[in-house]
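Multiple structures follow.
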Structure I
Amino acid sequence: MQWRDAVTARVDAGQGPADLANDLVEGAQVLETAVDLVPSHLQSWLRSAVAALRDTGRPLPARLSAALEVVDLLWQFPGPPGT
């Protein structure tokens, strides 16, 4: 997934939360949209990842870790045609 690759590269390059602010917002929006595409037993995991991405009180690795894990999960549940 392009978002994951971009965020990982930016973190590896030493960028911090301020540099990644737009990426964090974008990731939260994508995951929030995806909640309805996954089975109900996985929805709380996605919601937790969204909350973590938006939690400015957490360190960057804690904000990103759950989101980076669930991105792989989303490939198993493609969206409707045209998305």
Structure II
Amino acid sequence: MVKVSSKTNPRKLAFALFRKFEETNGKEIVAQAIGPEAVNQLVKGVAIARGMAAPKGYNIVFEPSFADLETKDGKISGIRIRILAC
């Protein structure tokens, strides 16, 4: 599970996602974000990773969904994204 915050650097996230795809031969990655800024960073990171992966033959797609996430303050709604390489 990759947790993304509003302060996550999208380029570093993209490199991390790309490395994970290479290590696992394109196995699914799940990421989650809470708040609009964090979701924005996550989507930018996936878009950058997609551009990095294309020359290696990976087509990265993602499937967003809502998720009830546990925090120290209780349950909160967030976004969970399944990132897949086709």
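Quick note: the coordinates plus some simple rules give every number you see, no bench work behind them. Computed from a predicted model, the values in this text were never measured in an experiment. Cβ atoms are built from the backbone, for glycine too; each structure is taken alone.
For the read-out distance in nm of label points 7 Å out along Cα→Cβ at positions 16 and 72, a value of 3.0 was computed from one structure; give its label from I, II.
Working: I: 3.0; II: 1.9.
This figure was derived from I.
Using the calculated result 29 for relative contact order in percent (Cα under 8 Å, 6 or more apart), pick out the matching structure from I, II.
Traced to structure I.
If we compute FRET efficiency 1/(1 + (r/R0)^6) of positions 8 and 40 (r between Cβ atoms, R0 = 25 Å, to 0.05) for structures I, II, which one ends up with the highest value?
Sorting by FRET efficiency 1/(1 + (r/R0)^6) of positions 8 and 40 (r between Cβ atoms, R0 = 25 Å, to 0.05) in descending order puts II first.
Which of the displayed structures (I, II) returns the greatest value of distance in nm of label points 7 Å out along Cα→Cβ at positions 32 and 56 on calculation?
Evaluating distance in nm of label points 7 Å out along Cα→Cβ at positions 32 and 56 on every structure, the highest lands on II.
Given that helix-only ellipticity at 222 nm (-39500 (n - 2.57) for each DSSP H run of 4 or more, over all residues; to 500), derived from a single structure, equals -21500, which label among I, II identifies that structure?
Details: I: -21500; II: -13000.
The value was obtained from structure I.
Given a value of 16.1 for mean count of other Cβ atoms within 10 Å over residues 48-55, point me to the structure among I, II it was derived from. Kindly include the intermediate steps, with their values, before the conclusion.
Details: I: 18.6; II: 16.1.
This figure was derived from II.
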